[in-house]
1. On FRET efficiency 1/(1 + (r/R0)^6) of positions 130 and 202 (r between Cβ atoms, R0 = 25 Å, to 0.05), which of the structures labelled I, II is highest?
2. Among I, II, considering only distance in nm of label points 7 Å out along Cα→Cβ at positions 274 and 338, which has the greatest calculated value?
3. Quick one: distance in nm of label points 7 Å out along Cα→Cβ at positions 34 and 146 came out at 3.8 when computed from one of I, II, so which one is it?
Structure I
């Protein structure tokens, strides 16, 4: 036997893969993994087919095709009042996760420390550890999961190299507000600490709130890399295409890693997106679209003993199941999948400590009939 020393000895198969596989085995409705069960916009599909057939099938430029970067630059200026050069401050990536990996790889070194907010998307910690750095955790407290910036400030040390934020926040649905960004900017003033801002759900913000990107705030903009996902915005998660925006000096280092990570991203889809994004109304209505799905799903849960928590953004709904069971959340999610035919993610999976709060995460990026059937099954959940 060859001895292999794992660089990630604590990492196994992700909970998303586990629960999706269980859903398939049990014939359950998969509200676990965050993907829609409906198609991307018809016009976008036609544009992709058009560019395949027109012959746009070879390598794209390393940073992405210029027309798409120009559309992204226009979008940022219109939404966030910030000017970013398509030439050297925007890079098209193979999805949001690749952009996060590249950003951490480019700047985090052995001995550094990176602060993350938990519950957290599961890719942050492994990449930090692969770079030989350590993770400092700020735990958001339910039920609203809002940060206390005075407590957060105490985590910063001489070793802090980067802070990773995520708004709208997966899995809690919390949305950072203007005062949150202003406080973070003030805390970081006069430091060399970088911010990696995971904003893949930027357009999925509800109830009159607006997305507070780091790009809106000069004190954050100068030190930040912001990551986005077309898959989340345009219901096309399988295309794995997103982008990163950063000041030129940061983007220079980002691209050094990107070119040896994936080099270039799907060419015909880039051309299709460049054409599609010429009309801003193609994405400005996404928030209303998903808020209606959230409202429908919550209404479908009304007859159940699940308690939905406040969801201000993303396409995930947290539910408290404490009125139904005293089981830990993994056991409850397994039983819900196997006995009632609806798969969810246990929220403890988003904590390194596996913190138990009797919460599950459900994805409402589904067709109306899917949500109604899931609601019918969840209303049958019995006490245990």
Structure II
């Protein structure tokens, strides 16, 4: 009999809802992947890299030229100087970067503060390291961090705080007060901050503020990123981690035994693509009209949407017309209405159910229009 390390973990909700969408012929606004085309220049760059022989192992930390281009991008977007040799590691997506950072730093019994609703890889990664996730819930509808409760949750075993900025699934971004509170906690308790910033280039009201820029003790900060989210190539699974040389050294020790190195042709292509700053500077401009269109269309439905300030997700409350649990509502929408969404309760440790669903608006305009036409059929 196998003794599972994650006995309560089943198939991820993203896979479940996407399978339901396919099975029922529903429009899939659940899983966070775009349905529009990738840049032809980026496709050509990958093809060129393959034809140029970039088909064997890349260096373990990642291609030097790609790390140099990332360093230049951070300098351009955040005004921060990052050493590409000792502070950047290319990983197989941000999920691997998060996993490696946690495995490198967290020891059995260490506690990590996680804000719910949380992306579903956080807690399992902590538990696999022998750590203890300490869940602090964010409340509908504003989902702001309750800092009094955070301070009450700090113990002598607390080693790390995890933030997702911009936040998935709520679309919230950290503000000045949040950064002040985080700095105080790091200074007073010598905590690490693991900042998941995969939606860094998708903010709507103001420019993204990285933890690398806002936290005084830079050696306590690990930031993770995803080219998949930035350039809507989620299937390429290429991301990176930025941390101090000491922490990076520990992350690489884990990384070399997880994947060793990422997909070489994509790394070469990304390096070429990043040579044009317009490639990442215009990402928010791609999604802003999609967000505005989706919110405008959803005004004609019985759903109440929560404002989103970053990412390509919108939360919608349906309590005005149903008291059905959100997991049941998500399945009903998929099977009976023809639109798939994600129930938010699955991202809470205590399964808090505020009757909220997450819709992904990173879709073609015609996809969004078709989906909302189906949602309009629901009457209050």
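Here, each number is a calculation from the coordinates, and none is a lab measurement. Quantities reported herein were computed from a predicted structural model and do not represent experimental measurements. Cβ atoms are built from the backbone, for glycine too; each structure is taken alone.
1. Numbers: I: 0.40; II: 0.15.
Checked I, II; max of FRET efficiency 1/(1 + (r/R0)^6) of positions 130 and 202 (r between Cβ atoms, R0 = 25 Å, to 0.05) sits with I.
2. Values: I: 5.2; II: 4.3.
Ranking I, II on distance in nm of label points 7 Å out along Cα→Cβ at positions 274 and 338, first place is I.
3. Numbers: I: 2.2; II: 3.8.
Derived from the structure labelled II.
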